[in-house]
Structure 1
Amino acid sequence: MDKNRNTLQYFAGFFDADGHVCITKSKHNGHVLKIGVTNTNLEIIEIFKDRFNGHIKRYVPKNSNWKVRYDWVATSKFAVEALKKLYPFLGIKKDRAKIALKFSELITKSKRVDSDNLKAREKFYLEMKSLNKRGL
């Protein structure tokens with residue numbers, strides 16, 4: 001592998017192009033931070049997993065003319081660790097990463113979440129949802 005492909009700048013550029021940052025809602029875990037990269041090249045997806053942990057999902061398209069797609073996904077602690085490393089080098093996704101990192105400061109190991117914390121989490125969830133909205 002080209003040594004330049006192992007730099008944080010390279011990963012940040014790839015993440016800016018093919019990555020995503022989102023905050024989802026779960027019935028069991030409340031709000032969850034999730035990041036990932038989608039590509040048809042399994043090699044690069046495996047490199048993201050090796051470098052930043054997480055897991056890989058494989059999607060076989062129904063249309064036989066399309067390629068198999070791979071997603072590297074990291075949640076919670078692994079997502080935060082990856083974003084902290086990539087943040088200084090991000091461009092397009094920097095605003096989303098900033099929200100995600102602020103959101104992560106609200107997450108505690110306690111099962112009980114007070115109403116102020118829950119309201120703050122919801123604020124970040126809606127802000128991220130707005131940034132990730134498709135279309136105009």
Structure 2
Amino acid sequence: MNTSGSGGGVYVTGAGSSFIMTGGNIFGHNIYARMALGGGVYASTFTMTGGKIYGNSAVAYSSDSGSIAMGGGVYVSGTFTKTGDAIINGSNELIEAERNTVSWGRTTTSGAAVQNDTRSRETTAGAGVDLDSEIDGAEGGWEN
């Protein structure tokens with residue numbers, strides 16, 4: 001279990017940094033912190049065209065008002081796109097171990113699958129479901 005609070009599987013941040021995922025799996029990473037962001041991936045810029053992110057969690061251990069858990073699968077602070085055959089599981093998966101989840105005491109939580117700024121997606125974004133941080137709402141693939 002990662003107690004740093006961000007990016008249990010992948011952590012990429014800093015001026016000009018980006019993470020590009022074209023295949024493979026990010027699975028089984030858990031972060032446990034007061035500010036838990038991105039159980040599977042935390043990135044400032046992330047482009048995903050293939051692969052699968054599933055079975056990750058962001059857990060806020062504190063129940064105070066400043067505690068937060070966002071992005072059980074992915075948390076992106078800047079630009080994010082998901083296209084092609086890429087899959088990010090959400091809280092609606094039938095097999096519990098394959099869900100990306102967020103949990104907390106009494107905290108603000110969002111984005112079991114993906115959290116990007118004020119946009120989030122709770123349910124699975126499967127192959128053919130594109131997400132784009134430049135487009136708000138359902139047109140960009142977001143649920144909230």
Structure 3
Amino acid sequence: MVMAASSRQSNAEAGAITDADTTAAVDGISDTDVVWNSGGYPSQWIEIDLGTPSTLTGLRLIVAQHPAGETHHRVLGRADESGPGTLIHEFIGSTADPDELSVTLDPAIPNTRFVRIETVSSPSFVAWREVELLGRR
């Protein structure tokens with residue numbers, strides 16, 4: 001797993017469900033009730049800064065969602081802070097808490113520092129139990 005240097009979000013809910021800190025989604029612990037919750041319906045995003053350009057070989061996302069239903073998530077990557085990024089992968093289908101969405105990237109995606117998970121559609125607030133970026137620096 002490539003560890004995040006920092007992370008940020010489009011929106012965050014403070015209070016009952018979670019502390020809304022994006023680090024809850026990138027702490028390497030997916031089997032807890034601590035989640036990142038945007039506090040809003042789509043479109044919302046969470047973005048991970050790896051600190052230095054890295055090569056991505058895969059993604060593993062653990063859903064925090066209620067109710068279950070059809071979702072669409074776009075994963076974008078970029079080398080620096082400019083521009084929206086390039087589409088790496090899309091997850092489209094029915095999801096429920098705590099489903100795992102994963103993909104092996106073949107070929108691997110080089111020179112990626114920022115990774116944004118953008119939820120385009122979902123029946124619930126946008127939230128993640130864990131976002132794992134697999135690869136090497």
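Readers should treat all values here as calculations from the given coordinates under stated rules, not as data from a laboratory. Because the structure is a prediction, the values reported are computed rather than measured. Cβ atoms are built from the backbone, for glycine too; each structure is taken alone.
Structure data summary
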read-out: Highest-scoring label, criterion being relative contact order in percent (Cα under 8 Å, 6 or more apart), among 1, 2, 3; value: 3
read-out: Comparison of 1, 2, 3 - label where distance in nm of label points 7 Å out along Cα→Cβ at positions 58 and 90 is highest; value: 1
